1. Here Rg/Rh (Cα atoms, Kirkwood Rh), for residues 29-108 alone has been calculated and equals 0.95, so which of P, Q was it run on?
2. To which of P, Q does the computed value -1500 (helix-only ellipticity at 222 nm (-39500 (n - 2.57) for each DSSP H run of 4 or more, over all residues; to 500)) belong?
Structure P
Amino acid sequence: MTEGIDRQLPSPAPAVVPETEPFWAATAEGRLLLPRCAACATVIWYPKGICPECGSLDIGWVEASGEGEVYTFTVSRRGEGAYLDAGPFVLAYVELDEGPRVMTNIVGCSPESVRIGLRVRAVFDDTGQGSALVRFAPVER
């Protein structure tokens, strides 16, 4: 891999709890599954069993497109923990086409090429523990 482009970021396994298990199981299959409130149709991020908009407990799951755009970002040159030697890497909020904003990494490009409004698509980095981390790469146009 080229320095600064496609550098493999660490993929630590997440803590999986019953409320998030469908999400993490889908990531292992390369799918982005999101909770949606049956009462008000709000798409929820981060997965939880109660709607933050209306308080309903009637939450289902929908497959998302996996596409969105960079809402904001920063380039981290020093990390900590599993990311200690990973810099530079991009930490961003991606606004999904379905509505929610997700904190994630932008991969598949140099940090200098990332910009607000950049169209991105979900990619999945296997954790080796039955789940994958959702990151985003620029959409080829």
Structure Q
Amino acid sequence: MTRYIEPTRMDHLFNRTVAGLTRIGISIWGSRILYVRGRSSGEWRTTPVNVLTLNGSRYLVAPRGVTQWVRNLRVAGNGELHVGRRIETFTASELSDDEKPAILRAYLKRWGWEVGRFFEGVDASASEEQVQAIAPDFPVFRIN
């Protein structure tokens, strides 16, 4: 079974607010607008995301699981990150489950206040075993 958590009305409101600010050039704790081509339509699809920088590499984490942007990025393999008028093109590679724990822990450390409820009780202080156990449910992409 593929894990996906449907956004609530409050999530939609929060995402619209963050997206609006990011579109005018105000990044909230690393927020970007992800543009990725739809896997069926080929049209640009957008969503606000948090870009994590860790040890010189950058990552996109999907706290709600296998979302539409994850499915689209898996097919497209590339996209754009926008902040105001700045546009950065990137290619993406999905990480294996064994590569995810350090990224998930750093993501929770930075944005746990925002996304912690999606991690089913696991937080940045969780044991290595707990983080490894949830890794399959959270897609992570390295972006270049």
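1. Working: P: 1.07; Q: 0.95.
For Rg/Rh (Cα atoms, Kirkwood Rh), for residues 29-108 alone, the value 0.95 is produced by structure Q.
2. P
Computed from the coordinates by the stated procedures, all read-outs in this text should not be read as laboratory data. Computed from a predicted structure; not experimentally measured.
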